[in-house]
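Undergrad: I've put the structures underneath this note.
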Structure 1
Amino acid sequence: MPRIGPLLALSREHHTSLVMARDAKHAANDNDAAACAAAITRIEAHWHNLMAAHVDQEERLIRMAADTLDPALMARIFADHAELRTLAGGPCSLEPAARLRRFADLTIAHVRYEERTFFPQLQSHPCVAVASATTPSPIQSNP
């Protein structure tokens with residue numbers, strides 16, 4: 001199902017997160033301290049520059065559509081987001097290679113779940129159609 005409105009931009013942003021996940025997994029598998037530290041720095045910057053707002057937008061859409069979404073689906077999305085905040089947003093208690101592996105695995109599973117399960121449910125909700133009509137596409141908003 002083609003994405004519409006705000007889900008189109010969110011879907012496109014998933015690609016950049018999957019690239020980060022792939023790079024994180026490579027750094028973790030190399031288990032080189034400098035490569036792990038550099039990967040964590042890139043992930044933290046990616047989180048602050050893009051993904052924090054991405055997650056906030058998804059959570060706003062969930063709250064708007066909560067009346068028709070599966071509660072277990074919403075719980076999983078919120079739990080994944082909370083863990084991603086910890087893994088990508090700053091200090092984390094895991095050692096660097098384990099942190100990178102967990103970030104990679106969770107990001108891949110989370111994006112897959114959103115694209116295959118969450119977005120199709122959310123896209124059928126009227127709040128997304130309304131947001132689609134009032135939100136310019138990213139292509140239109142760029143000069």
Structure 2
Amino acid sequence: MSDPTATATTTTAMNDADLAQVNFNDQGLVAAIAQQHDTGEILMMAWMNAESMALTLQTGQVHYWSRSRQSLWLKGESSGQTQQLVDLRVDCDGDTILLSVDQTGVACHTGRHNCFYRAYRDGQWVEIADVVTSPDDLYGNK
């Protein structure tokens with residue numbers, strides 16, 4: 001039986017058999033949910049491809065695929081708000097990755113702690129979390 005406390009950062013490479021467990025979509029992407037490892041807070045959802053998964057496992061720093069930029073994206077490369085990988089899991093269908101991470105700073109590009117700051121309440125969308133860090137400060141648009 002596998003050790004459930006073992007971390008993904010002890011793995012340095014993912015072979016073809018390992019990748020076959022992941023059900024990438026027709027664009028070669030899989031949904032990836034980042035969760036704070038010690039609190040369980042859901043931080044964000046982004047996309048990964050095989051290369052970003054491999055880089056994440058090799059470096060311990062979470063990498064994603066940016067659909068808007070059509071390029072790899074190291075979380076925090078422009079904002080300094082990084083994610084250190086603690087564990088990487090795949091769901092039963094292989095079509096969603098769960099990244100247990102140690103988030104430094106805010107996870108959302110809007111400057112909020114997580115990306116799920118709007119809730120549908122009483123027939124309308126309301127913001128339920130304040131900006132922690134100005135996006136201008138995060139991305140140098142001063």
Structure 3
Amino acid sequence: MADERVVSVKLEQIEQYHGELTAKQRSLSRTDLLDNTTEQRAVERMFENAIQACSDLAQRIATHDFEFDGSTSKEAIRVLGRKGVIDEGTMSTLVAAVGFRNVLAHEYGRVDPVEVYETLQTGLEIYDAFSRQVAQWFRDQN
């Protein structure tokens with residue numbers, strides 16, 4: 001079973017990053033973000049951190065609880081979906097978020113500030129949903 005301390009730390013990190021993104025969501029207008037490269041980079045980094053924390057936690061649980069031996073974050077998330085740790089909608093959205101993170105972190109494509117803004121406005125629920133579902137699953141296992 002995944003170490004309770006590690007799960008707890010990762011859930012706290014996700015909550016922290018979600019809170020930071022929510023604060024930016026409330027404080028930044030579209031123009032504020034699109035006209036300010038520093039704000040764009042800050043929000044992009046917050047997304048990277050939030051998605052990476054979810055990915056790390058998914059890999060930890062998939063490896064320790066379901067004998068996952070793969071190396072991709074997307075596949076670890078799919079394992080959690082198949083095993084009922086997270087629901088299908090959360091799984092699909094988080095897999096897509098990993099792709100978004102890859103673009104942000106590795107510049108696999110041009111980062112579109114409009115997409116970053118739209119994701120900031122409409123895509124934050126995934127972090128709360130993932131955290132709730134993982135925490136519930138973990139409680140049910142103990």
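Every number in this text was worked out from the coordinates using simple rules, so none of it is lab data. These numbers were taken from a predicted model, which means no experiment stands behind them. Cβ atoms are built from the backbone, for glycine too; each structure is taken alone.
Undergrad: Of structures 1, 2, 3, which gives 1.0 when distance in nm of label points 7 Å out along Cα→Cβ at positions 112 and 128 is computed from the coordinates?
TA: Source structure: 2.
Undergrad: A value of 44, 37, 33 was derived for Cα extents along the principal axes in Å; which structure in 1, 2, 3 was it taken from?
TA: Structure of origin is 2.
Undergrad: Computing distance in nm of label points 7 Å out along Cα→Cβ at positions 32 and 88 for each of 1, 2, 3, which one ends up highest?
TA: 3
Undergrad: Looking at structures 1, 2, 3, which one was distance in nm of label points 7 Å out along Cα→Cβ at positions 48 and 72 calculated from, given that it came out as 1.4?
TA: Label of the source structure: 2.
Undergrad: Assign the value 3, 15, 28, 28, 18, 6, 1, calculated as P(r) over Cα pairs in 5 Å bins from 0, in percent, for residues 24-95 alone, to the correct structure from 1, 2, 3.
TA: 2
Undergrad: Check the numbers for relative contact order in percent (Cα under 8 Å, 6 or more apart) across 1, 2, 3 and tell me which is largest.
TA: Ranking 1, 2, 3 on relative contact order in percent (Cα under 8 Å, 6 or more apart), first place is 1.
Undergrad: Supply the structure label, taken from 1, 2, 3, corresponding to helix-only ellipticity at 222 nm (-39500 (n - 2.57) for each DSSP H run of 4 or more, over all residues; to 500) with the calculated value -27000. Intermediate values should be presented prior to the final figure.
TA: On the way: 1: -24000; 2: -3000; 3: -27000.
Only structure 3 yields this read-out.
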